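Below you'll find a set of structures to go through.
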Structure P
Amino acid sequence: MTPLEEIRHSAAHILATAILRLFPKAQLDIGPPTKDGFYYDIDLEHSLTAEDLEKIEAEMKRVIKENQRFERFELPRDEAVNLIKEIGQETYKLGRLDDIPEGEAISFYRNGEFTDLCAGTHVNYTKKVKAFKLLSVAGAYHRGDEKNKQLQRIYGTAFAAKEELEEHLQRIEEARARDHRKIGKDLKLFHIDEEVGQGLVLWTPNGAIIRQELQNFISGKLARQGYQQVFTPHIGKLGLFRTSGHFPYYRDSQFSPILEHDTLETLAHEGCSCGELANQLADGDIDGYLLKPMNCPMHIRIFDSQPHSYRDLPVRLAEFGTVYRWEQSGELNGLTRVRGFTQDDAHIFCTPDQVSDEIKGCLGLVRDVFQSLGMNEYRVRLGLRDPESSKYTGSDENWNKAESALKEAVKSIGVEYSEELGEAAFYGPKIDFVVEDVIGREWQLGTVQVDYNLPERFNLHYTGADNQKHRPVMIHRAPFGSLERFTGVLTEHFAGNFPTWLAPEQVRILPMNDDLVPFAEEIAIALQARGFRIGRDFQADKLGAKIRRAETAKVPHMLVIGNREKEEGKVSLRSRIDPSAPSTLTVEEFTEWLSREVQSRRLPEFRK
């Protein structure tokens, strides 16, 4: 471990020490260091509150002040079992002990009166933990399985110096202020309703505007690159997804199959159990339908619906296709982790000789999208197959060709990248774009994947120049990843201060008194006729209150209409996102200025 990881790991043990002092009956599970801090999972009948965290934090400070030494020791398995029982932590620790393979060292760490099953490493003394903070409590299923008991997870963070801790806490506050769930509610962008279902997004009118503008934005780029738009259903036969490999291999992350009425009646008559049904579905003895987890099998069927010559390739099929995944309820999070989402999906069918250029075109498209939205800080993650894993499909030869093609392409664009074993999709390696937002957080967004395997599984072919059948290569790519996740990330990136072209309400008109409302309405109608999204605040209220309401709603531009403006046929412009905007214009001048603002997709000069 790095020194910072040791500090955080040690802080987790100090946390556990404090918990057992305050709540002696607590059962502990695990407490690892993380990228941003540490946590400990505990089983406790008492529901922890913010006040409890303050008490635990105070007790942690006492443990640190005692300057307890961290001591490591090893035990044989039978003695380890006895020790865990002796300290009264057998509920979860014995299961963790079973995770340690036979022959590996079984180590414990002791500090003061606390002993924990742990591989380490730690600092020498508790006083080495100088700057820490407990942050929150959340529910977490034991081993991440919602079938298991839900524990309480205490999150904290620790740094080597108090100054670093303060900077981190400030970033956390900034992240809270930018939380897309809060902003989404304030700006009425989306709604998730229990009556509809967890993780299923209802796009409200304001959010639908952002989504549609993003679709229009990427559609224009796709048309210029020769993509053809297609539409496919939300549901398909199980056999299709058996052929692709999505079912049953990823059955746990998919919605349950849908069976036809006749099949259900037959099974009920035969007294088929749930286990028998699952086995028959997995083996293909029973057919049914599935909410599609991927668009690619249907795009494959479109490609294969007619013969192709090498002269036709590449064929580029694009779709804003909605797919469905059964995410665990504890992992759902606003727009960024949902159960139904729409991908800006496309699949390219090409010859082997075309693979390199097509990948480079995909990577260029993703980079163009990010740069247009001010996401200029990003890195590339190259997900490769783990040769030791059995989860991948296809021959070694095809995998080697696909991985070589991706490596060559990513090197050609001159971006920092890392190779990560085991992160490939089951059918091929992939490139993920990891974007850094304005406050330094990383988000995995756009992806490009090379696939030699699905064309083989579906027996795709085209006629080559030699008049023989050849196998095409398939490229999967999605610059946004999903419209839901991308919109959530954009909301936090801009803190709700969307650029004019994306803003649900682009201009709000503010007459200074009731007598000016008719003139203000004429301007609103004229601007709407030009395609702009116009809001009105015609309430009988002071101008200052109207301006504050527009600012709270994060409207990019306000037009103030007073008696002088009416007499001169002009408007006064107050722009929140362009300090250099002209202050007084004729209506026609403002219309031209706003047109340039929208068409240029200019980014805000500040993001509050």
Structure Q
Amino acid sequence: MKIIRLFSVFLVFICLFSAASAEQGPVSHLGETLSDFEVTTISGEVFRLSDVLKEKEAVFVNLWATWCPPCRAEFPYLEEAWQQYQDRVSVIALSVEPNDSNEKLLSFAEENGLSFLIGSDTGIGLDAFLGVTGIPTSLIVDRFGHIAWVGVGAQASTSDFTRLFEAFLGNEYTETVVWDHLPPRKPSVTPSDESELQKILSADERRIILHNPADRNLWPMQPIQNDSHTALVSTNIGIDDSTSAIYATVTANAGDALAFEFRTSTEAAMDLFSIAIDNTVVKRFGGEHSWSFWALPMPEGIHEIQFRYEKDGSMHEGEDAVWLANLRLLSGDAASEALSSLPSYPVSDEFAVLIKNENARPIKFTGAGASLIPQYFGKTDNWILSDSELHAEFRLTAEMDPEAAFVYNYYEGSILPLVLTLAPDASTFIVSTLADSSEITGYPQNLLQFYSSRNLIGSEEPYSLLYFADEKQADLFVELIKNSTGYSLGWEYDEITSVFDNASSADYTLYFTNTLGNPIPGVIVTVCDETSCLPMTSDADGIITFTAAPYPYDIHIIQMPAGYTYDDMQNSKAPEAGGIMTFMLSQD
């Protein structure tokens, strides 16, 4: 899983250098036993890995050089963390620069107030063994002699180091656990008794069994009582890159729904309350939700339900917590009514971004410099707006949760959750923002990036929209790239061909059935836009189909065959992008 770091509050710096390198990088050695090595430090002490591991619970090895600014930047944090953990963790920094003599290293340590062990990698060759091409590169050797963590780049705080050390300390660390990123901070909260959790959250001990997660890196959820609810609350308030969780084993019958109440007060789109069935996330919530109701359709059988508050490593907003109450299984009509009462979002068959500006036109870049655009901005759709403000419609598929999806606006430097862009008629998502220009900030280009969630899987990349207020700004952008790179670059208007283009027509299908699912012919409806209405009648299969310009048409049943009634005689909105609507009529 690739975690988006674009919006982190700090930057991780890396010094690149030419080093003897293996075919694989440092992370590929995770889980391997690090061969014993011996080095005489600048203080004259002999460091032998095997001897140190007899006394310490972990060894932190740092590969660096005196000329590397990021290396120097992280050393004060490392020094402070080591001072706190020196009885349990050994720290040794080995310079990979052959010109870093003992005298130079000793002077560096004195000038910077460093008291952990420092030496030279010359003659040891850890950089060559690991395939290091950037410094600082650091690793943890756990008590079993295995490489349990590798980090490339500088750590940004003392707490990053203490969090790292804590992951490998204590009697609970009984076998090697490897990490290719900074491990989560160990919980400092003791889990509640599971019988107490059961009493607080669910009275159905026969079909819902509550339990704390077995993963010791997950923070528990604990009981809380307030004026309106007796609930469980997350405990990882203010803890970066952490998760608080409670699990339930649920035995469901066919047609059941799992219902619960929840509240969230978090950073929208970033710090999310997620619900998973058998490790598959089915719903997320973030931002500010007052006490609300939700229900999930449950497959028949025994399933593990995971309620998790997952925090990232950047900002904290609101109360930075989530609450969960009144977990129960609903059956029959109660389950159907609960599921049908939930708010719904517009869904499209394909993800699409439609530029709604009337005079906007797509462009493409030409010349040798065109290959640089995806390197700088990712794969982009490129537009000239002929307008000072962008209006873009986003169409999400059923797999995209608007609570987790967001756009990052480089001009404003802001994250905008898609759920906050829902149109007043709930027919689509509209993002509107001012267009930057050289007259405003000095930059001619604008970049808007869409993420389906902050966690992109595998090779997924965000959708990127590169746009310009007018032709002049596009010309300035081209000149900027040409002057800074020396590559030729131009632009020209392009034809509309991609799935992100403005659509010209859409297909609509209306199904009319009775409560048994049988088709009802002869149902007459009107299909209306802003200016006119057109009557249509369902065929022998109970179907009406039509193709028209994309629009949230009003569908109104005006006549039904004898003996049928329809509970909701108000207008129904067709999905603007086209799609299927089903109308179930009751029979007297």
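Laboratory data are not the source of any read-out in this text; all were calculated from the coordinates shown. Remember, it's a predicted structure, so these values are computed and weren't measured experimentally. Cβ atoms are built from the backbone, for glycine too; each structure is taken alone.
The maximum of FRET efficiency 1/(1 + (r/R0)^6) of positions 307 and 539 (r between Cβ atoms, R0 = 41 Å, to 0.05) over structures P, Q, that is, the highest value, falls on Q.
If FRET efficiency 1/(1 + (r/R0)^6) of positions 363 and 491 (r between Cβ atoms, R0 = 30 Å, to 0.05) is calculated from each of P, Q, which structure is the one that comes out at 1.00? Here the read-out was taken from Q.
Rg and Dmax of the Cα atoms in Å, for residues 187-354 alone computed as 19.0, 57: which structure among P, Q? Display every interim value, and only then the final one.
Numbers: P: 19.0, 57; Q: 16.0, 52.
Attributed to the structure labelled P.
Could you tell me which structure in P, Q was used to calculate helix-only ellipticity at 222 nm (-39500 (n - 2.57) for each DSSP H run of 4 or more, over all residues; to 500) as -4500? It traces back to Q.
Using FRET efficiency 1/(1 + (r/R0)^6) of positions 35 and 379 (r between Cβ atoms, R0 = 25 Å, to 0.05), single out the structure from P, Q with the greatest value.
Numbers: P: 0.95; Q: 0.05.
Structure P gives the largest value of FRET efficiency 1/(1 + (r/R0)^6) of positions 35 and 379 (r between Cβ atoms, R0 = 25 Å, to 0.05) among P, Q.
Source structure of the calculated read-out (distance in nm of label points 7 Å out along Cα→Cβ at positions 75 and 443, 3.5) within P, Q: Q. Here FRET efficiency 1/(1 + (r/R0)^6) of positions 131 and 219 (r between Cβ atoms, R0 = 30 Å, to 0.05) was derived from just one of the structures P, Q, and that gives 0.25; the source is Q.
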